[in-house]
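Pasting the structures in now, so scroll down.
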Structure 1
Amino acid sequence: MKPTKKLSRSFYTRPALTVARDILGKYIIRVYRGRKIIGKIVEVEVYYSAKDRASHAFGGKVTERNRAEYLVGGHVYIYLVYGLHWQFNISTGPEGHPECLLVRAVEPVQGLRDREASGPGKFCKVFKLNKSFYGEDLTESKSLWLEDNPEKVKIKKGPRIGIDYAGPHWAKIPWRFFVKDNPYVSK
């Protein structure tokens with residue numbers, strides 16, 4: 001991987017559906033114990049606005065758990081599911097408008113073994129991400145950030161995974177974006 005440019009605030013402050021397409025292929029870098037763990041983002045899901053029944057901000061609710069969804073684009077929204085697995089999201093859009101992208105899978109680039117970051121829980125585990133990153137600003141952090149990648153990727157989209165509770169309309173909206181034919185996309 002050649003050194004590239006850290007993504008700026010303006011990248012993240014656009015609408016989530018735009019950022020979702022543009023973030024695919026970008027590098028996510030985590031510095032852990034002096035070493036870099038690097039992956040290429042290959043799959044994300046969009047959670048868009050207080051109208052989205054699958055969003056934690058549905059109905060405009062603000063809680064201690066979801067307040068990071070309301071931060072200006074480029075902040076980390078991370079939470080625990082089933083008391084076991086961390087889920088890593090990136091806020092997008094302007095401050096006060098709850099939008100985010102769930103990172104579902106990355107392709108190993110450095111410091112990762114094959115397939116170990118395919119799926120949102122596995123991704124957090126191998127990148128050593130936990131509640132300590134809640135609210136972290138990816139544009140200023142020295143331990144976690146995203147970098148550009150000039151490589152172009154072919155994008156596919158489909159319905160989000162595991163949100164049947166939101167009802168059939170919301171479960172079928174094609175707000176999961178992934179790199180076409182990439183073997184690291186979650187199953």
Structure 2
Amino acid sequence: MARNSYGIAKRSIWYVLRTLIITAAIVALCLGVFIEGLHISNLYILVTEGMEKRAEAILKYGQTSVDIDLTPYFSEEYLNNDHELDSGKYAGFTVASYDYRIDVKAVSVLPWSKRANMTVDARLAAINAASDDTEGAAPAELPEWEAGRYQVVFKREGSRWYINSITLLQRDPETEVKPTPDMSLLKDKTE
């Protein structure tokens with residue numbers, strides 16, 4: 001009888017341990033998925049708002065006395081090395097409005113990592129600008145914005161993510177044409 005009690009106790013302990021291990025693995029997996037989703041959503045917001053603010057700083061740099069604060073989005077290292085911000089290409093123009101578009105293609109981040117990568121397509125769809133030259137000379141030509149596919153690298157400092165580098169992967173990538181409905185192909189419902 002003692003031997004049978006020992007077998008029952010052994011099976012019971014293994015059952016409890018196995019159940020605890022499986023439960024802990026499921027909880028760890030759910031926590032990892034939650035943290036991964038949290039990082040991806042933070043990075044998506046950071047890249048869309050940060051790239052838009054960077055484009056605004058480039059397009060409107062020099063025409064207003066108010067500097068745009070990019071430090072919530074970009075690391076100090078990147079801001080010190082970004083030559084587009086210092087170029088002043090659009091300094092001779094008054095930019096009234098523009099349409100800057102970001103399309104996220106791929107994201108790579110792990111829940112425990114301090115670095116993340118994102119591939120984005122960025123382009124200036126439309127711009128409304130006028131030359132500041134009021135003399136009778138011919139108006140200056142507006143510099144063309146370079147559309148491209150970029151590799152954006154993020155780094156985490158403490159609990160915050162910052163854009164650490166932006167590398168051009170491809171100039172003027174092909175964009176997918178979104179189908180628009182053709183109403184003339186619909187059947188007339190009054191028939």
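Suppose you compute semi-axes √(5λ) of the Cα gyration tensor in Å, for residues 7-46 alone for every structure in 1, 2: which one lands on 38, 4, 4?
2
Can you tell which of 1, 2 yields 0.7 when distance in nm of label points 7 Å out along Cα→Cβ at positions 95 and 127 is derived from it?
So the calculation was done on 2.
Here helix-only ellipticity at 222 nm (-39500 (n - 2.57) for each DSSP H run of 4 or more, over all residues; to 500) has been calculated and equals -13000, so which of 1, 2 was it run on?
2
When distance in nm of label points 7 Å out along Cα→Cβ at positions 23 and 55 is calculated for each of the structures 1, 2, which structure yields the highest value?
2
Who wins on Kirkwood radius over Cα pairs in Å among 1, 2, i.e. which is largest?
2
Tell me which structure, out of 1, 2, gives 2.2 once distance in nm of label points 7 Å out along Cα→Cβ at positions 87 and 103 is calculated.
Source structure: 2.
If volume of the Cα convex hull per residue in Å³, for residues 71-150 alone computes to 125, which of 1, 2 did it come from?
It was calculated from structure 2.
Given 1.7 as the derived value for distance in nm of label points 7 Å out along Cα→Cβ at positions 111 and 159, which of the supplied structures 1, 2 does it correspond to?
Traced to structure 2.
If distance in nm of label points 7 Å out along Cα→Cβ at positions 15 and 167 is calculated from each of 1, 2, which structure is the one that comes out at 2.1?
1
Just checking, which of 1, 2 has the largest value of relative contact order in percent (Cα under 8 Å, 6 or more apart)?
Evaluating relative contact order in percent (Cα under 8 Å, 6 or more apart) on every structure, the highest lands on 1.
Where a number appears in this text, it was derived from the coordinates with a stated rule and is not lab data. Keep in mind that this is a model prediction, so the values were computed, not measured. Cβ atoms are built from the backbone, for glycine too; each structure is taken alone.
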